Structure I
């Protein structure tokens, strides 16, 4: 926190030297603040109960935001402040004059920067080149970094559209070079974006393709620029978007995880009192809906099984098996996994499975060189008997399993293996959108991966 008491000295620097920024204390799970009412302490306790660890806060005065920061600290939640003074444009999305913006930003930093619950400050949402807005956001990021090198500047972006005539670019790659790179070069460490097309009423497959194109391209972009990417998924239906089910919430969450997202957020938690917003986790009367329980179960399972493990894993590859959506590569066998497919079940559950049932297979690695294989049932409606074939017959495979006690480490079990052509196989049943994580225990101790 000592950095925050000398923010003005850094203005004398002629070049940016990026200091170590605040990092997430836990894997970031949160929500966008649209529809957020005036908050009280009990409401913030509800966030913790839902499994939120890092989230946006918008209130109509700095004093009210400071109260929320206090309550969040008590509940172990980090906060991104959404204060209108820190936004790089006015209500009409016209860029602010730089000196005015700097003056406003200094006051925002002075209000919040010493609070231990503060993680970041929102600068912009979905910037586009209209009115030179994209350029302004880059300049705003530079000013922010000069003023406060340890607080995270947060900018959220559009999905990764295949073409971008709306933005006056030939394609979205041009857009990323003009917007995203400007921001990263000026000190941002996180690329955030939102996408809800995966639950589009009118063109479901087209929307799913956009969902996976965005995950795939933002994941690659983050790796190229050595930054983290966050995604915002759908919890509250509005305009043309369908009402999420518990299965589709789980599916969205685990798909994001499979593509290496380092933070997962929802739009929205509170149901706004406008247009056709409806059925959010907290309804427009302030009551919990069944979606609250769906989010809570999804998060609690994830946190119990994995803790903060995925914050420390590097994504090596992500592929799809069966029906492929978007631009993700189709699965090719490697030295770890030779096949993933839908089995026929066991015993009296012997069923005919779809030979093209979709899966996502991701390979992660930790700093010790251990390989982790994440398999996601890439259907938001159909459960599946998932068979995974590992390439090396002498591999020891550890499965992360909720509540498992058969193995000596918490929530893990030695996978039951049988020989098969080209390797060894293990199987499990996956609900719609459910994941299973395997550790290939060839040479490294599992003890480093436990989260008691």
Structure II
């Protein structure tokens, strides 16, 4: 618990009684920057705003515009799993996102204070009314402004202004007064260049992943109509009721979802050509990580722990915990080529449950929370990048979600997963798809290194002022 004295005059001037406003790290940063030459966020922007609300009719991808909430914008793949709003009924012109905007969440425990950059990938998409748009006016470099806001300084300065309890929020007016330190032009330019290159690499990486997935579908001779039919969220268009033969394998489950007609159609399609079962191409059964005490620590012997949610951030940052409670840290550190899939969650379409991540580059050697299920490819049987393409595909996303147990918090029935089909293509095609995925994750790794370098330059400059 933190305790401190605050003058009544300061409370009256600020109009804030909540302790967070007066006792957090953001207070220290605020005082530090206001003692030096600085701008306010309002002075370096032409506008800070949230879009108004408009009638939202959700439609399919073919007839809609991507609609991004404050959680979607912070994802490493913002267009994966997002909703599509009908352009016909959308009347709020300020709702569209433009390249070069800096974005943050207005509401939410995990989104307020977290900033992202509107890159080319999401330009033209719709943003919800819970997304705050910040439009730089050129007084400082855009990449520099983003780096400062996305750094620990911007995070704490923003979080300081949170109001509300169950549903924490900030307003545009609260953020407008954040102090922005003045940097020399050459330092700003270096940080700006690093940041823009980082986001360019992220755009190219996500494009490469989409291209690899499309090539995989082409090699399967999968038509768009069949893909849309079998990968849509609702199953009722295929069948609401169905019969299951007693001769079916009922040893593991009686749950209707595990025997759905759509699941059967997907499996039948994936078995039309050559295939292996999942267990044939893995080193061992899919498995969860271990459980251990998570005691936060700051010593040199602490390790960074990434939760299954952290995996889907564009630049994952976890919590540092004491390593002494992890019995076998080598086994809990994921190896190159492993595929990670959140193994506990709910069935919301925009949830991360059943979505895959590839351990290649920036995730190598990281300690991952036990809830993330590990799939370790047998590289003598299959290319790891190709297996990731399969498990990351829309059909396997549906297969995962039709192979679950539980009611509110779901998990996977591993024996059923083991028997699911992995299509086999010509070796050259599998290698090409795998290489495309590896190139994509190499670009994501480069992006994180560039952005972290920009943060380091920013931090070193600010810390040098105190020497």
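Since every read-out is calculated from the coordinates, none of them should be taken as a lab result. All of these numbers come straight from a predicted model, not from anything done at the bench. Cβ atoms are built from the backbone, for glycine too; each structure is taken alone.
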For this session: Please state which of the structures I, II yields 1.07 when Cα Rg over 2.2 N^0.38 Å, for residues 230-301 alone is computed from it.
Result: I
Seminar exercise, completed: Value 0.20 of FRET efficiency 1/(1 + (r/R0)^6) of positions 62 and 110 (r between Cβ atoms, R0 = 25 Å, to 0.05) was derived from the coordinates of, among I, II, structure II
Exercise. Comparing distance in nm of label points 7 Å out along Cα→Cβ at positions 78 and 222 across I, II, which is largest?
Worked result: II
Exercise. From which structure (I, II) was P(r) over Cα pairs in 20 Å bins from 0, in percent calculated, if the value obtained is 24, 56, 19, 1?
Worked result: I
Exercise. Looking at structures I, II, which one was helix-only ellipticity at 222 nm (-39500 (n - 2.57) for each DSSP H run of 4 or more, over all residues; to 500) calculated from, given that it came out as -8000?
Worked result: I
Seminar exercise, completed: One of I, II was used to calculate relative contact order in percent (Cα under 8 Å, 6 or more apart), yielding 12; that structure is I
Exercise. So distance in nm of label points 7 Å out along Cα→Cβ at positions 158 and 278, computed for just one structure, reads 2.9; which one of I, II is that?
Worked result: I
Exercise. Which one of I, II has Rg/Rh (Cα atoms, Kirkwood Rh), for residues 206-261 alone, as calculated from the coordinates, equal to 1.13?
Worked result: II
